[in-house]
Structure P
């Protein structure tokens, strides 16, 4: 009966049906991209103020051997408070004037990333609601596919980056990104004068990118498992009801 009704709708409203299909795939693709972006940004956000990770990196990169541990930790906390808008200025004398000028730009970037994060979250939720509203009859199956495709997209990206990532290629990209993000040269710091580069050498940024990518990979695998389980459940449920319907018809 439902199939006959769908065919009638298609015959009468053929053009409208085609537009609905286009809308479905647009929503489907957009939700995949927004989910992918949201997970990546969420892990970046969680790592940005992960103090234990910073302390581990300070130990690994010899920062604690060069500077007093209490001074470094206090300077880092002061930096967190400043970048997170908890205080207007950096009070620590550990950072040079040039460090502070560069951190003004960094703070603007972090504010912008928070705005992007919020927009993506709103768009993801709105698109998901739209998908449910317009295509409720196949929402569960679509949602399972979204989780699977978004996870596979990230896993493919991770493998591609991991296969081509070396310290040399990272250094080139790291410098190139600074030229794109900043319209001044405050980011060019001297280890003799500016302690910001001593706290966060290039190895730190390589490690933090790796951490964000690996943490996101764990989330992607988790979502992939959920998506597969939902898909299998719906498939088995459909098989069960088809078998049950066949039994009733045979009687």
Structure Q
């Protein structure tokens, strides 16, 4: 069933063609329309709930791709690589590759909010996955075009599983192994010069220090500590 607005229908059909899908596919166009509607454009019919579904879908697709193509990886490696594949950075990158910004309905201050752009693109991308999944209640409309992206990215990331986000990779690993999150302890370095690292961070798990690092910001220091900890984990030996 098509939308009541022909112009919007044509827009969504154009996106579906970009995804390599047939217009004869059983797509629920109303859901796809919602998936590309930011909360600023509609308080009730927006992508928030579909994003919730899509978050689970993208993690499942990433897991299946890893299982099918990298069966020799450990559980820790799976978690580390998946953390990168499902990150906002990668999802926003994929969203841009399909020109999702051309179809996303945004209003108000969000139209000029460059800071939140990556998050919006990632959220809408997940919502699109949610809409396609709910159209068929399976991954048939998703895997044909998303699998190749994830397979290529996973092969690159495998050379350095945490190259984009060591904190996320370490968190994935600790959750998979121990069902807990690592703890970060950050202190400001006294008498640090202007061009020197200002913060020192330690990352702990079960009363054991896993790594330590420095950075010019708290976030950078935590990433440095997470990198030391992640590369020292047993599955990296």
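Numerical summary
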{"item": "Identity of the structure behind 31 (criterion: relative contact order in percent (Cα under 8 Å, 6 or more apart), calculated), options P, Q", "result": "P"}
{"item": "Among P, Q, structure where mean count of other Cβ atoms within 10 Å over residues 54-61 as derived comes to 16.9", "result": "P"}
{"item": "Comparison of P, Q - label where FRET efficiency 1/(1 + (r/R0)^6) of positions 102 and 166 (r between Cβ atoms, R0 = 41 Å, to 0.05) is highest", "result": "P"}
{"item": "FRET efficiency 1/(1 + (r/R0)^6) of positions 142 and 214 (r between Cβ atoms, R0 = 25 Å, to 0.05) derived as 0.05 - corresponding label from P, Q", "result": "Q"}
{"item": "When volume of the Cα convex hull per residue in Å³ is computed for each of P, Q, the largest belongs to", "result": "P"}
{"item": "Given -17000 for helix-only ellipticity at 222 nm (-39500 (n - 2.57) for each DSSP H run of 4 or more, over all residues; to 500), calculated: source structure among P, Q", "result": "Q"}
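Computed from the coordinates by the stated procedures, all read-outs in this text should not be read as laboratory data. Everything numeric in this text was worked out from a predicted model, so none of it was measured. Cβ atoms are built from the backbone, for glycine too; each structure is taken alone.
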